[in-house]
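What follows is calculated from the coordinates using simple rules that are stated; it is not laboratory data. All values reported here derive from a predicted model rather than from experimental measurement. Cβ atoms are built from the backbone, for glycine too; each structure is taken alone.
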Structure P
Amino acid sequence: MIIYSSGIVITENENKALLHLLSDPEAAIRAAVAENIVHWKEALIAEWRNTLLADDSVTSLPASIDGQVELILARSDYKTRLQRDAVAPTEPESTHARDMYAATTRSGTTVTLFASGITIADLDGNALLAYMQNLEEFVMGALLGHINRGTKRIITTWEPILIADETVTSLPATKDAWIETVTARADYTRGG
C-alpha cells in the first residue's frame, strides 16, 4: 500500500525546522514507521497468542512473525482499531494531526516530502491498522511532532544568543519569524 502517494507539502520554514533536528527527515519518518511495524506486529501476536492456543481449529502456528500476523488478520473475529472504535462511539476516528496540518496555509515556497509516497507492504500496513485508526494520521503526527521539536529547539537554543547579541534590537514574534531570523544568520548551523 502507498500512503501520501503525491507526497506531503510543507513550508520552507517547516522544512528548516525539520533539518535543524534531523539530517534526513524522510529517512527518520521511514525509520519510525519501520519501528512501529515491528513493535505492533509483536504486540498483535502477544495479544492473540492465548486466543490462538485455545482455538481447536488452529492446529499449528506459523514459524514466522509474518505468518502469525497473516493468521490473525485472516480470522473472522479479528477487527481493526477503526472497526473496534466504531463499536464504541466514545472513540471517534482521530484526525487531530491531519487537522493541524490542514490549518496551516502553505503558500509561497514549499518542499514536498515523500514525492512518490510512502510504500508499506500490505501486511505491515494491516498490522499497524490493528492499533492505529489511520496510517496517514500516524505519519502526519510523527512529521508534525518533528517539525514542532525542531522549531522549539531553534527558539530555545537561539533566544539567549540573540539576547546576548548587541546588534539584535528585537526578538521575532512568530515561529516562522524565529526560523527565518535564525537560519539567515551567518553563525547558524543545523542542530546548533
Structure Q
Amino acid sequence: MPVFYTALRLASDTPGQPGRRWSNVFYYDVANPGIAAAALVGGWIEYLRNASRERVYAYEAYATDLVEGTANYAVVPVPAAQSRGTIPTSGLGEPYRPQVCLAVTLNATASRPSRKFWRPGLYEGDILNGVTIVGALVETVRTNYSNFLDDAAGNLCDPQGDKLQSVGRITLTSRNFGREATVDVPIPPPLG
C-alpha cells in the first residue's frame, strides 16, 4: 500500500495569548488518503485529545500521497463536540510560553526514531524549575500515544514506510511556530 502524509491540524485559544494554529504530521500506510485522514481523526478522538489540555482543539485532518504532481488528497473535519482536548486547565497557574512543547520520540522498526513536537497546552504547573515536565503529564502523553500506536494496527509509519512501534523518550523542548500561525485561526468550538 502507499504511504500518505497526514496532518492533524490543531489550534489553541488560551486566554491572554493570541490564537495559534499548527499541525502534527503522521504517515499512514493505507489504501487511500480518505482512509488516512479518517484514521487520524479517529486517533485524535480516541487518544490524542486525551493528551491535550482543553484549550487545544483539532479541527481537521489532511492527507495526501507522496507522489509529486498528483492531486490525490482528502480533508476530514473533526466533529466540534470532540475537537477539544480533555485535560482540564484549572489550578495550574498561568499558561506557559507557547513555543515550549514536548518532544515525543516514536521508535520505528528499521530506521531512526520519529519525533513529534506535541503541544498539549502547557501551564506553569506542568513545568518544574523551568526544565522538567510533571510526571503525571508525561505518563498521560505516553499512555495515549502508546494506545494510538497500538490501535493503528501497524498502519502508522515513518516517511520511508517503516512501522512505528513504541513510544520512547518524552522531553521538554521548544519549537517556533510558523510565520502565519496567528493568521486565519479557526473559530474555536465551545469550551466544556
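Out of P, Q, which one gives 26, 20, 15 for semi-axes √(5λ) of the Cα gyration tensor in Å as computed from the coordinates? Walk me through the numbers before you get to the answer.
Details: P: 43, 16, 15; Q: 26, 20, 15.
Clearly, the read-out refers to Q.
Who wins on relative contact order in percent (Cα under 8 Å, 6 or more apart) among P, Q, i.e. which is largest?
Numbers: P: 42; Q: 26.
Top value of relative contact order in percent (Cα under 8 Å, 6 or more apart) goes to structure P.
Here helix-only ellipticity at 222 nm (-39500 (n - 2.57) for each DSSP H run of 4 or more, over all residues; to 500) has been calculated and equals -18500, so which of P, Q was it run on? Don't skip to the end; give the middle numbers.
On the way: P: -18500; Q: -5500.
Label of the originating structure: P.
Could you tell me which structure in P, Q was used to calculate mean count of other Cβ atoms within 10 Å over residues 9-16 as 17.8?
Details: P: 20.5; Q: 17.8.
Comparing all candidates, it corresponds to Q.
Given 215 as the derived value for volume of the Cα convex hull per residue in Å³, for residues 65-112 alone, which of the supplied structures P, Q does it correspond to?
On the way: P: 129; Q: 215.
Source structure for this number: Q.
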